[in-house]
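Listed next: structures, encoded as C-alpha cells.
Since every read-out is calculated from the coordinates, none of them should be taken as a lab result. For clarity, every value in this text was computed on a predicted model and none was experimentally measured. Cβ atoms are built from the backbone, for glycine too; each structure is taken alone.
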Structure P
C-alpha cells in the first residue's frame, strides 16, 4: 500500500490510537460506574457507526422509565412512562376495573325517574285520569331503556380480558423498545458528558429512589383513577376550600382599595400621562388624511422589511379601508403604539438595571457588598464553577 493511500482514521494500532482507546474506556468507567465492561463493549459498537445501532439492555427493559430517570435521561423516561402507565391502566381496567360503572350510574338515574313515573301511574289509575296511557308509555319506555343499558353494561364487562390483553401487549412492546434504545440513548449522554462534566453521570441511589417513587406514584394514581372512576374524589377534584378563593378575593379587593386611597395622586398622574399619549397618537393617526398615514406605513415597511412585505401591508390597508374599518384600525394602532412606548420606557431601564446584579442587590438592601467587589458571592461562585 502506498503512503498516500493510508487513512489515519483507520489506524487503530498506533500508540496514539491505543492511548485514546484506553482513555475512552476510563471515561466510560467513570461515567457509568456500574457494569463498565458491558457498557464499554456496547458503547464501542454504537460509536463505530453513525446510524442507530440496536443493543439489548435487560435492566432498562425491566425497570423501564425508572432506569431512564435514574440515569438522568428524562427526555426518554417521560414518554416511556406515559406508554407504560397506559399499559398498566389497561391491564388494571381489564382485570379489576369497574367497566360498567358509567352504565350502572345511568341505570340508577333512570330508576329514580322510573319510580316517580310508576307512582304517577298508580295515582292516575286510582283517580281514573285520562293520562293513564301516557304514564304507561313513559314507564314502558324507561324500563326498555334500563334493559338496553343493562345489556350494554354486560357487554362492557365482557371486554375485560381483551382490554387486559391489549395492555399486556403494549407493555411488552414498550419494554422491548426501552431495552433496545437504552444504550444508544446513554451513549449520547456520555458524549455530552465528555464535553460538559456537569452533566450528571453514574447511578446515584437517591436518584434511583426519586425516579422509582415518581414513576410508581404516577402509574398507581392513573390505574386507580381509570379503573374505578368516581370512586375516589381526591383523584378527580382538586382538594380545596371555597373560603380560600373568597378570602383571596377579599385580600385583593382590600389591597386595591388601599392603593386607591393612598396613591390617588400617583395613579391620577399615571392615568393622565397615558391618556395624553394615547390621545395624541389617536389624533395623529385618525385625523391625519388616510393617504398620508397609508403612504408612511407602506414606505416604512419597504425600508425595514422589503418590497414584498410593503405590498402586503398596502393590500391589508386597502382591505381595511374598503370595508370601513380604517378609523377602528387607526384607533387600535394608537393603543398598540402606546403600549409599545410604555414597554420601551419601562423595559430598557429595568433591563439595564437587572444586567448588574450587584447593583440590584445593593438597591434591594444588601449593602454589605463592598464597592470594590466586581461581583457578589453568588455571581462569583457561579462563574468559578461551584454553582
Structure Q
C-alpha cells in the first residue's frame, strides 16, 4: 500500500542480528533494480537542525558512511509537524545540493499526533487483520480514523490467559501531518521512499549498545520532544512522548533571558558566562538540571508502567541520544533522576571522515532511517 493512497505499508526488515526489528513505513515500492543499486538517504528534520545520513550494514551492525547537517531557522517545524513547507523545502534543497546526497529519502516522524498500540487478536488470516484492527482501533486509538493513516506489523502468536492470540503492533498517525511533510520533501526535489517513526530508527541504529542487555531496554530520543520506547529482542513494544526536550529547554531559556530562540540555542551550546542572579537569570546548568529531573520522572514512570502493564521484567537500563545528549552532565543527571542505568548512544562511523562535523550522539535517527530504506 502507499502513502499516496493514504495508507501505510510496513514490510518486515531482514537485518542480520536485528531480526524482529520494527519495520519501516514504505511510501511506494521501488523496482527491484532501484532497490539494489540506488542509495537511500535517511533524513531527520527537527525545529533547529536537519540531519541526513547514508549507511550500510556490516557484521549485523549499522555503520554510518556519510552524515551531514544544516542548522534551520526558527519557524519551520513545531512539535514534529511542518509549519512552513516552502521555506523548509529551500533549506533541504540547499543541504542536499551542498553535500551531493542521494535524493531518494526516508524521513523520520516524531509527533505527538502518532500513536502506537499492541493489540492481541484471535488468530486470523493476513487478509482479515486490517479489518479486525480497524474495529478495535476505533475504541483504542484517540483520534478519528477517517483523518488518520494506519499500519501494522505482526509480532506473531502468543499465549495469553484467553488462549492463543495474534499479537500485532499498530501505528496510527494524523493524515494531515504526513501530507504536509511529503509536500515539503517534493518541493525540495526529493523522492520520498518512506516514512518511519523516528524512535524505531533509533532502536535499529543503536542496537549495538543493547547487545549485552537481557530483557527490556528503554530508548529515549532527546529531540524537540522526547520520544521514549521500550523494546525487547529488538521489537518495540511501547512508546510514549514527554515534553522535556530541546524545544522546552530553549523556550524556557528564551523566556527567562528575553531573547529570540536562535540566540537561546547559541547560549545553550556556547556557554553561559553572563548569567546574572541579580537580574533573575537562570543559569544553563540549572535549567538543564531541572529538565533532567522532570524527564527522569517521565522515564521512570514509563519503565514502571511497562513492567506492570505487560507483566515484563523490570526495566533497569536504557540508551539515550539526540540533541540534549551531548550537553555536559545532562545524561548523568538524567540517569540519577530516573534511577535507570543510561548509556549515551553513538552511531558507528565507517571512517574517521564519515560524520564530518556531526556529533555521533545526534545522528542515530538519520542513520537508522538510511538502513531501514536499504533493507529488502
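Kindly point out which one of P, Q the value -26500 was derived from, the read-out being helix-only ellipticity at 222 nm (-39500 (n - 2.57) for each DSSP H run of 4 or more, over all residues; to 500).
For helix-only ellipticity at 222 nm (-39500 (n - 2.57) for each DSSP H run of 4 or more, over all residues; to 500), the value -26500 is produced by structure P.
Which structure, out of P, Q, was distance in nm of label points 7 Å out along Cα→Cβ at positions 73 and 105 derived from, given a value of 4.0? Walk me through the intermediate numbers first.
On the way: P: 4.0; Q: 1.8.
Working through the options, I get structure P.
Thinking of P, Q, which structure, once Kirkwood radius over Cα pairs in Å is computed, gives back 21.1?
Values: P: 31.1; Q: 21.1.
Structure Q accounts for this read-out.
Starting from the value 19: which structure in P, Q was relative contact order in percent (Cα under 8 Å, 6 or more apart) calculated from? Don't skip to the answer; put the middle values down first.
Working: P: 19; Q: 24.
Structure P accounts for this read-out.
For distance in nm of label points 7 Å out along Cα→Cβ at positions 49 and 353, which structure out of P, Q has the highest calculated value?
Values: P: 5.9; Q: 2.2.
Going through P, Q one by one, distance in nm of label points 7 Å out along Cα→Cβ at positions 49 and 353 is largest in P.
With distance in nm of label points 7 Å out along Cα→Cβ at positions 65 and 81 as the yardstick, tell me which of P, Q scores highest. Working shown, then result.
On the way: P: 0.5; Q: 3.7.
When distance in nm of label points 7 Å out along Cα→Cβ at positions 65 and 81 is computed for each of P, Q, structure Q gives the biggest number.
Where is distance in nm of label points 7 Å out along Cα→Cβ at positions 145 and 313 largest, in which of P, Q? The partial results should precede the final answer.
Details: P: 6.2; Q: 3.6.
Checked P, Q; max of distance in nm of label points 7 Å out along Cα→Cβ at positions 145 and 313 sits with P.
Please state which of the structures P, Q yields 4.6 when distance in nm of label points 7 Å out along Cα→Cβ at positions 217 and 281 is computed from it. If you can, show how the numbers build up before the last one.
Values: P: 4.6; Q: 4.1.
Checking each candidate, the match is P.
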